[in-house]
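Colleague: Structures given as structure tokens follow.
Values quoted throughout were computed directly from the atomic coordinates according to the rules given, and no laboratory measurement underlies them. In this text, all values refer to a predicted model and were calculated from it rather than measured experimentally. Cβ atoms are built from the backbone, for glycine too; each structure is taken alone.
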Structure 1
Amino acid sequence: LYSMRFCPFAQRTRLVLNAKGIKHDIININLKNKPDWFLEKNPLGLVPTLETESGQVIYESPITCDYLDEVYPQKKLLPSDPFERAQQKMLLEHFSKVTPYFYKIPVSRAKGEDVSALEAELKEKLSQLSETLVKKKSKFFG
């Protein structure tokens, strides 16, 4: 897995690899100075980039996660019921829109910008997410 230590999208793929117990190596890429050999594997220079043992390359975190869940079917991460699976994917899509705030706020603050509106938006989105998770009554919420 070609990754970047603090990239939340790469962390998503790392979580899937670990949850499924898939042996893997991680190579962290400096995204500000991408090596030529990495750009040969993925001309877009995106992480996560997953390279299979046979040299096939897959990137974009939702795609790498779906690929891993299909290729390693033990410990399925998504429900088999199509509606329940769609519900889980909608939740993931919703939470993916929250992630950028964790970077926008510190960057804006470092530039001396007022971040109160961003913080209010983040708080509202996290509150909505929390309410949704509590209603699901999973082993982590409710």
Structure 2
Amino acid sequence: MQQAGKMFVSKFKEIRPHWSQPGGPGTQMATNTLVGGPPPYLHWDRDRGIVCDSCAAGTFLLPRDCIQVLHRHPVDEVYVLVRGRATFRSDEGPEIEAEPFDCMYAPAGVYHAARNIGLEDAWIIWFWVGLCRPEDFEIYPDASK
């Protein structure tokens, strides 16, 4: 992280990815937090990322043939697909196909996820309006979704 006066810059190449597989095989993804909250709020790399009291942002890599598990949390979230092909989905309604620079908005409390449907890894930028603690995440109870 670098600072210029009251402005901060988080360097993507310096942030350590957090690999997770919360739903078992086929759900692996690497998440990093470029901007995140102070303790007790979620931030995978406070040493290198920006610590902020009001919002969070980062990226996640969704490998080919992998899905993100349906989850929800008490803050609004925006996804922007920047590379690859994916679908965005919720626990209600159809999956919606997305191409680079398509955007998804999930209000606080709404289950949401992404699925890689392309031939390469998918990269997604995420933004939170507000902050979450790790225990605020809720995985959808029906793992088949």
Structure 3
Amino acid sequence: MRIARYPVSVKAIIFREGKVLMIKKKRKGREEFGFPGGLVEYKESLEEACKREVLEEIGVKVKIVKLLYTTKYDHPLGSENVGIYYLCEPLARNFKLKEEKGQEFLELVWVDENDKIPEWAKELIKKFKQILKIKTK
């Protein structure tokens, strides 16, 4: 029997007035959307990884409120990942994007499932709202 191994990514889901925070970025000439977060490092807890990644990407500490959702998904760069999504509460209101090697963060955007975002993001936002019993438009 062969055991599957998947990279584990943690994502922060931050709601404000019914909208969710996403990062619009450019990678290899393409515009992409993503939730703040990233990969878990060796010997790091899932919650620690989520807090670290959010601080690195948008410069804000967060409080993890609860685990929202887990899934396995195909990453755009070709791997299969496990995604763990946490509902988070920011401990400050001013976010600041930080650039990463190989990609350019364009802007932080507040979106809902009716905005012009990828289908996978619309479906996840709908799912999060159902879990949290937030009314959709």
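Colleague: Could you figure out which one of 1, 2, 3 the value 4.1 for distance in nm of label points 7 Å out along Cα→Cβ at positions 36 and 108 was computed from?
Modeller: 1
Colleague: Here is a follow-up. Suppose you compute helix-only ellipticity at 222 nm (-39500 (n - 2.57) for each DSSP H run of 4 or more, over all residues; to 500) for every structure in 1, 2, 3: which one lands on -6500?
Modeller: Derived from 3, not from the others.
Colleague: Can you spot which of 1, 2, 3 the value 25 was calculated from, given it is relative contact order in percent (Cα under 8 Å, 6 or more apart)?
Modeller: Corresponding structure: 2.
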